[in-house]
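FYI, it's all coordinate maths here, none of it is from the lab. It should be emphasised that the depicted structure is a prediction, and the values quoted were computed from it without experimental measurement. Cβ atoms are built from the backbone, for glycine too; each structure is taken alone.
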Structure I
Amino acid sequence: MTRAAVIGAGAWGTTFASVLTDAGTHTTLWGRDPQTLAEVSAHGRNTRALPDLQLATGIATTMDAAEALENADIVAVAVPAQKVRHIIADFAPLIPPTAVVVSLMKGVEADTHLRMSEVLAEVAQIPAERTAVVSGPNLAREIAARQPTATVVAATTIEAADKVAAATASGYFRPYTNTDVVGVELCGAYKNVIAVGVGVSDGLGFGNNTTATVITRGLTEITRLGMALGARPETFSGLAGMGDLIATCASPLSRNHMLGKRIGQGATLGEALASSEGTAEGVTTARSIQELAASLGVDVPICDAVVTMLAGEVAPKDVLGLLLSRPRKSEVG
């Protein structure tokens, strides 16, 4: 039987542990809150992160990293993107030498501009062919409720992707494999930034035309940066690209969308962050992506506008006006 360790007992980490267990994978969930872990183990619930939902039966839990990682074939990491380097550094020597390390995170590291799989590979000192990424429409609460969904497992080798896909596939969770790690991972990070922008639009009371405009032009931005990084164009029209973008920009379950909506309704960034449940990765990732794009000479106007707004340099009501007042150009290219 395949053995998996999930590092991080928040909403997505707990959900992924449930997905693995439902798929028949022996799964151990590591976390730091003994009450949460005891509840998951004894009752199959995580009321703090996933209230009213019943998880898979049989998820093992521990606060001991060595116990969680022992003989693991798959190590899935679901911690805040900007904290992963510090957290995983302590665990790196404990990761089995043949395990595939999976990033469940959707962000770009501040300062280094590294994607999360690159951070994991660097910190854990493992080769790129032993890292993988899970991305796509991954709203944790819907998946924990066992609503049908598909996702993308990306790795540089199809063997690593297949290993993770086989460990997660079930009647409600359908993984597709992909070897475009750059494209899949960039989509997962960048869509959070676009979701903040869509949330602001919603908070300001704008309708579906505005939402569609921001989403489709946002996808153009993501694609443009992805191509500059060597990603494949077809990735952006698939589950990890358009699929995840739609889910994150449209759902009230999206932390980034709701944060943007609160700002559009008049909250300060601090107030919006304080009322968010969990981490809204788009706040920090926006600047990281802006800096990465600038280093490559790639135009990212929506990301620029979100960064400017979050920094308090422009009022939310003026952000969309800035975008629409840009010079006219052909839609294609």
Structure II
Amino acid sequence: MAVVLAVDLGRTGCRAGVWTGRGEEPRATREVPGTPGLAAPGGAAEAGTVVLAVARELLRAVGIRRVDAVCVGAAGALAAPEAARALAGAVLAGLPAEETAVTSDAVTAHAGALGRATGVVLAAGTGAVAVGVGTGGTFAVVDGWGPWLGDEGGGAWIGTAGLRAALRAHDGRGEPTALLEAAVAEFGALSRLPTVLDEGGNPARRAASFAPAVARAAAEGDRAAVGILHSAATALSGAVAAAARRSCGPDPAPVVLTGGLVNLGAPLLTPLYAALAELAPALRPQPPLGDPLGGARLLALPAEGPHEPLITRLRR
């Protein structure tokens, strides 16, 4: 039986799991904070440090001295292929593994949600990216450009929009909103907000932590919050529709929503599903088969499938 170590490395969190057989459940898992992404300055080095630390801890905990394959799904891997190769090399050099694979966390989310089937997966957490895989191996990756250029509708985008609405209300430039009180409760004096967001070196992740407050305010009818989530739904549905159009064409295809943003519930999902029904009526929403960590496990060993062109592999 192959021993496989899988890592789901996002901008908010990093999960690792190890499998020692054919069972669907990992033998053990660990979770630590994530990294800014491979496309960020020094992203490969920071990702390597985190991945090696959590992997070594996990292997020690279960008493495993050798693994057959390691797969890391890392934010920013498609936008920074050289960084992806550097991370694969660092993992191969630093772990007792026969081979390593690095791909985008959006690709492992797709594989986890749909297996090796075609369709569209929206991975929306701190960031947002839609990945479409069609018949004949057609691929489309839409958005995922990071918090300053894209990730429209993602957690950092929602949190930042909520904080901007709070600041406008504070200044008297915008309408009153419950987001002002929520921002003060979560971050303290707004005069320190820029500094607070920079603490920890990952302002996107810090901004994304405000997204649940935006969803709560929207659920209570706050107009500014409702507007933000409707705008997020429009952006996310547009990314999904574009990915479907470019990968699957007009054909019916499944679509799966994954990532932490799903936990915002009805205030986001209701307008999102409504927008999807209008923009891409051929898409069939369905629940995910599994999670991104399971997708990383599926892609750890080479096999024929539509994801293979998006994976960087190195062997010892």
Hey, mean count of other Cβ atoms within 10 Å over residues 189-196 derived from one of I, II reads 11.9; which structure? II
When relative contact order in percent (Cα under 8 Å, 6 or more apart) is computed for each of I, II, the largest belongs to: II
Per percent of Cα pairs over 27 Å apart, for residues 13-164 alone, the highest-valued of structures I, II: II
Value 1.00, calculated as FRET efficiency 1/(1 + (r/R0)^6) of positions 117 and 253 (r between Cβ atoms, R0 = 30 Å, to 0.05) from one of I, II, is from structure II
